[in-house]
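Read through the structures below before going on.
Here, each number is a calculation from the coordinates, and none is a lab measurement. This is a predicted model, so every value here is computed, not measured. Cβ atoms are built from the backbone, for glycine too; each structure is taken alone.
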Structure P
Amino acid sequence: MEIRQLGRSGLRVSALGLGTMTWGRDTDEHEAAEQLRAFLDYGGSLIDTAAIFGDGDSERVIGGLLNTLTPRDQVVLASKAGMTTTGANNSRGNLLKDLDESLKRLRTDYLDIWMVQRWDASVQLEETLTALELAVSSGRVRYIGISNFSGWQTARAFTLLERSIPLSITENEYSLLNRSVEAEILPCAAEVGLGVLAWSPLGRGVLTGKYLNGVPADSRGASPHLGPFVSPYLEPRARQIVQAVAMAADGLGSAPLEIALAWVRDAPGISSAIVGARSAAQLRGILRVDEIELPAVVRSALDDVSAQ
């Protein structure tokens, strides 16, 4: 798998990252181990999690696998903080508490990447950013970032930290079904040198084509806790895009998910596309995108049909 530089930082990450949102809840420890093993076999290095995932269970599962399946220093471990069950809390105290608890669950002394997961209008940004500075200066974090910030929020955060410990990463949703980051986030990241991690590059699973004939009973869309996450992309416009992806896949002899993922992976400015799967078998299918390179004419056609 291709290894890419994360923006202008000195950190390098795999072009595909392993998402672990369902680990410890829908994905048990055995299945998680199989997924991690498959990911490492394909040359992947970036593991993405968050304190809120599974109420900490995702991090606990990862912590049980580190130094068992792979040496800690052979992976790039990214986590996020600040989210609670009722919303964001980006106070310095809460963020640093989240960090300490994440490190305990992950059984590690440091995170390669630590991000504030969402904007919190109730806390001064300056206070939030001091938590990131303290995390780096204390040695608990190597590189810092933000997630799900808007364009102006990203620019403001970068500017405030520019003279101390600069931001290195922004993580945002990006797929053929949601290209909103192209308006401000990607140009901002390119201008200031942020690496971009793209979450949900398969449009929350919809771009696999599995929902074209309804919602499968065993899918995330049918899950009580993930159904609302998927449903925004089950509308007519999304269906047209999915059909175009399926047509392109048929013409290239590939799976729709390979086409959709390759489009994000190779989009200008993207450092890594974060992928998740229900099973190791499904993940191996996703990782085969490493062998796919989209012809320019196909990328252009998908650009046109998915333009927002």
Structure Q
Amino acid sequence: MFNQLIAAVLPYMPKRLVWIFSRKYISGEYLEDAIRESERINAEGCGVTIDILGEYITRLEEAEAYKIQYLEVIEQFSSNKIRGNFSVKPSMFGLLLDKEACFNLIREIVALADKHNSYIRIDMEDSTCTDDELNIYNRLREEYPKRVGLVLQAYMRRTLDDVKNLMNSDIDTSPLNFRLCKGIYIEDKSIAFKGYQEVRDHFMEDLEFMLQNDIFVGIATHDRYLVEQSMHLIKHLNIPKEKYEFQMLFGVNPKLRKSIVEKGYTMRVYLPFGTEWFNYSTRRLKENPNMVWHILKALIVRG
């Protein structure tokens, strides 16, 4: 309860204070920071997924600016031969303001990724965005089947049905490609599973269905239980390495990440950067209030 109270208050604290928490989970504010960390992660044998921080814009001019940033990032990462791909949040391109404008901006990004033999993953946001993000993904994979993927959240009650619907669509494309995570947004229990083990169980149910149906899966979790269960399932189903990978957030549970890589599994690190780190960080804190103690300890040490 104390941790949750502090986590609720910290978003209203000075940014300098929140940065003590943030610096572990964000590569930096600028493109050169992301390049530096990506090169280091590549040297450790892992791929990266680059995410420019920002979401839920209020003016379409902001969306155009974010598009320009993404185009430059793709060009720079290609020039530096970094092993990685890119993740975009439709709400930062105006999904809630103008759906068609949002689609066209993201399509420009995917088109450049196609030119550089790269890849774009459409992030999944809260339930107000789900149907529109599925629609964007379907439209893009019709034109760029090998260059676009989607994030799915295991705690949403609809997820397995969404997978089945995407499988049965009329789009004749390459095999589907999903990033499967537990889910982070606060949703009503009528549309989302709430129990801790309940979410774990549905994560494994979704994963098993995807692997059995020739769907590439990015297994995105920091939960050791889910990592171990996933490894058992992969072995049981005899899934080839090119049909899945493990994925983790930058700065989260590096020991577990290292152990997965040492076992010979493919790993990709989700690497955020940008000037909008404050909102991202406070959201992470609300997801994991136990991090409060790390912040307080850092303050005491600094003091």
Top of P, Q by distance in nm of label points 7 Å out along Cα→Cβ at positions 150 and 166, largest first
P
Structure (P, Q) behind the derived value 19 of relative contact order in percent (Cα under 8 Å, 6 or more apart):
P
I have 2.8 for distance in nm of label points 7 Å out along Cα→Cβ at positions 70 and 158, calculated from one of the structures P, Q. Which structure is it?
P
Distance in nm of label points 7 Å out along Cα→Cβ at positions 190 and 238 computed as 4.7: which structure among P, Q?
Q
A value of -15500 was derived for helix-only ellipticity at 222 nm (-39500 (n - 2.57) for each DSSP H run of 4 or more, over all residues; to 500); which structure in P, Q was it taken from?
Q
